[in-house]
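Right after this note come the structures.
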Structure P
Amino acid sequence: MAERRILIRGGHILTMDDQLGDFETGDLLIEGTRIAKVAEHIDEPADEVIDARGTFVIPGLIDTHIHLWQTTVRGTAVEIIGPEYQANVKRLRLNYTAQDKYVANYVGALEAVSGGTTTAIDHCHDVPSNEHSHATLRGTREAGLRTVYAPTMNSRAEGNPSTHAERLATVLDARDRILADDNNGLLYPGMALTDVPFVKAAGDRWEWLTREAEFARENGIFMTIHTTSQDHMTKLHGLGVLGSDLVPSHCRVFSSHEYDLLQANGMSVNITPVADYRHGLWWHVSEAVRRGLNVSYGIDSVVFGAGNLLSQIRLAGEMQRSSDMWTERMQGRGEIRRPGLPLIDAADILKQATLGGAIALGLADKVGSLTPGKQADIVLIKENEFGLTHASPAAYVVYDTDRQSVDTVIINGEVRKRDGRLVDVDYDRIRAMVNESAARICGTPIEGVRRVWWAPKEARAAWDSVAPAKDLGADHGEAAQERVGAPYAG
């Protein structure tokens, strides 16, 4: 049987392929799941023709750090800072059923697709059982998002003890399920290594990280890890963990030596602009770029803000402009900028959010650019309705678009969003699922956790009795971190 052919005609094509270049007006032909041809004009038969006039055609965005399981408790960390996240958001996982995990991942993945993201690594730091893990995979699979599923090696929530060997078994179980039913190649096995604070709290069990890296490499599993301190990369290097098959997230606190270690090991960095900026750290993009490191972006969690990568890369650009301006002021310069600024421009940021993400996840041979032969993960961005664009197409995409600007999304050759609406998605059903799940999660008070504003009315008094607002603070958050990290067992 001949493969289905889709012809995208007349768009402004930004390929992210330096050899192929861009096309102010061009066509792109899809055959089956792959890009067959990109040219100024393609005169070949197709089963479907998509009129791309008035759009920018780009590779799908790639998110290298997201926690999809938190989709249904979105916005709960918007007004809190620092350790309150551990105390009042992350511990909501204690109320999640397997069905809640399915709903969160299904809806979160759909939201990502709607915003132009076609690939993500799901750092799932809530895996209380294989049943929850299976539900998570089912939700992601049904949404059609290309995903590296990375269940955590962190110890499970209080009241649900697990050994290190049991957590490795959960990761292997997920890998086996992915390989048995790979959903047309859209799912890839991953692992979120034990976060360093958990290693320390367990009695400096550094051998865990060495074993996890060995295990991942023996079983073809991609790795990721949170980084929150300047000594993390140095320690991981000494343990033999660093490598191009590991992407560290929140790369905002590294020393110069640690950036050098990343470069020597062929590694990429992940930046989550909203979450990182909320912690007052914004210079890290500059440090990575100056060393020639590959940069990628992620949302982190919708508990902090908008669930689309376009808003994240816009903030990344603004953060870099702020850094450039600060450098100029400190050097006493005036109206004429010094050579080398801006350090990165909009075209660089867009390439980081596409090809950079693919490189970071080890998928650059499959996605990240509109190179013929790669998987057909393609996004069409509508031009401004008034015909107003920026000085460059990349600047328009980075600085003046959002989810509503995404007209069409194609993943693996299948149209997932058309004319601004997800295909074959029942929005009323989704809203009902989200409301039901959120009410269940927030209907049972958890000791020490402050209620979120949309907790069911009948449960609000009970929530307030277990965590009055006046009791919140740094000490409360640190104590909660200890509870989240316990119990530990080898």
Structure Q
Amino acid sequence: MTTKTLLASLALATALTGWSASPLMAQDPRDDFDWLDRMNRASAVMLADQGVITPEQAKTIADTIEQVYALSSEPGFSRSGYHLGLEPLMIEIGGVDISRLHTGRSTIDMGRSGLRLRERDLLLSTYEQLINTRQALLDYAAKYPNAIVPGYTLGVQAQPISLGHYLTAYAGAFERHADYIEQTYDVVNYSPMGSAAMGTSSYPIDRQQLSDLLGFTAPIRNSFDSVHLATLESAMHIVGVTSAIAMTSSQLSSDLENQFRMVKPWFTFPYDLDGGSSIMPQKQNPGGVNSTRTGASDVVGIGAAYMFDSIKSASGDTDMIGEEPIEALTATTGVLKRIEDMFEVFEFHEDRALDVVLGDYATATELANTLQREANIPFREAHHIAALVVNFGRTNDLRPIDITYEDFKAVYAEAAEELQLPAELALGEESFLAALKPQNMVEKSQGFGGPQSSEVASMIEEMNSTVASDKAWLEQQQSALAEADAKLDEAFAALLK
């Protein structure tokens, strides 16, 4: 292995095992200062258009905003999103007339707007990662659509399913979460700007123009609502959708953790990407799986703490509008990225998964179904006979495929006497042996959304189509925001002339 390859493997292993000192999280493309700068530019344009400030004052304000933005990249510059922290520097550069920029607005409506602008960006980042994670699951499902894997209920092997069926289940859950993000985005993308502290202003502040320049859908109709009710409500949508994503992610990582406890897990990491032990040479720790579950727990914890803390707030308690929704979105994106990364490198051992299924009586339900369908035995009695077959096999340390037709006939004879069924067994050897085969049970499924190959192929195709539609929705939102950015830049540039 070359040094370059070794370093690349080490970097991926660090991300997967969670050994990094900082969690794997999405990075907010713009920070608080960037959004304060955009709000200042929008305010300057609107105030000039409304005649609240003169063209000369507008140019001075615009020049000052440009100079401050240039300084913001200097070492030691505090990139705060708090206007009153920045205003002294602006006055020092442009004079006290610069304070006219704050006409008709408050740190309250600015704070609420800045929070929504950041939440909006992060919602789209989480949505994009959700698309990538779903695609990774669907691509993996397409590689092994009909591979047999065990399905569990209450932690006990229950029935065989296919890997394609299992992975499309999680892809389907994440698809619903994507719908939830779209709904949440529609709630978040409304503007409080121009509401001031609660009752707007005696100046002709154009809230619609501010909303348009910042890429919002529209201003929130009631100014009191916009700064004291709506922001907390939209935050609840965010912690709701992130908690839902975290719960699904935790279930998936729990499933993966459970199979890693087996001597021969059917999902493994490549050897050079696994987390080894400092003392036990044989150990291969699934650090990426563990850290995914831990990250999901963190997301739910953030949301729960925020909801409990917020429930005590009155409408004017501005300190209750915190960073938790931002933290929840950032952490959720990191959890989803870990899942994508794992399924990019997972090695699947089809023989191991099948061997686990063959080692237990997961096909007993199909034996009961076959007895009812072909021998005309009522299901409850057929269920009892299948249970007796299971007990016989376990008592004699036999796997299902080791039970002979003669063994089955002997079990049936005892059951027939007990249940007063016909002494002659109306189920042939071929049907009996087929009923115990997991591949047969999976393929015989006829229900909508079942594990049979035809349904799995259909679900993969449908979900890939939905992924494509979701990509189009994302591009539409990004284009709308880019267009608003361009319009603001153009309008602001006109002030500088």
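No value in this document is a laboratory result; all are computed from the given coordinates. Every value quoted in this text rests on a predicted model; they were computed, and no experiment measured them. Cβ atoms are built from the backbone, for glycine too; each structure is taken alone.
Couple of notes before you dig in:
- Here Cα Rg over 2.2 N^0.38 Å, for residues 147-434 alone was derived from just one of the structures P, Q, and that gives 1.50; the source is Q.
- Origin of the derived value 22.4, 69 (Rg and Dmax of the Cα atoms in Å; candidates P, Q): P
- Computed -10500 for helix-only ellipticity at 222 nm (-39500 (n - 2.57) for each DSSP H run of 4 or more, over all residues; to 500) - originating structure among P, Q: P
- Which of P, Q yields 0.00 [FRET efficiency 1/(1 + (r/R0)^6) of positions 75 and 379 (r between Cβ atoms, R0 = 30 Å, to 0.05), calculated]: Q
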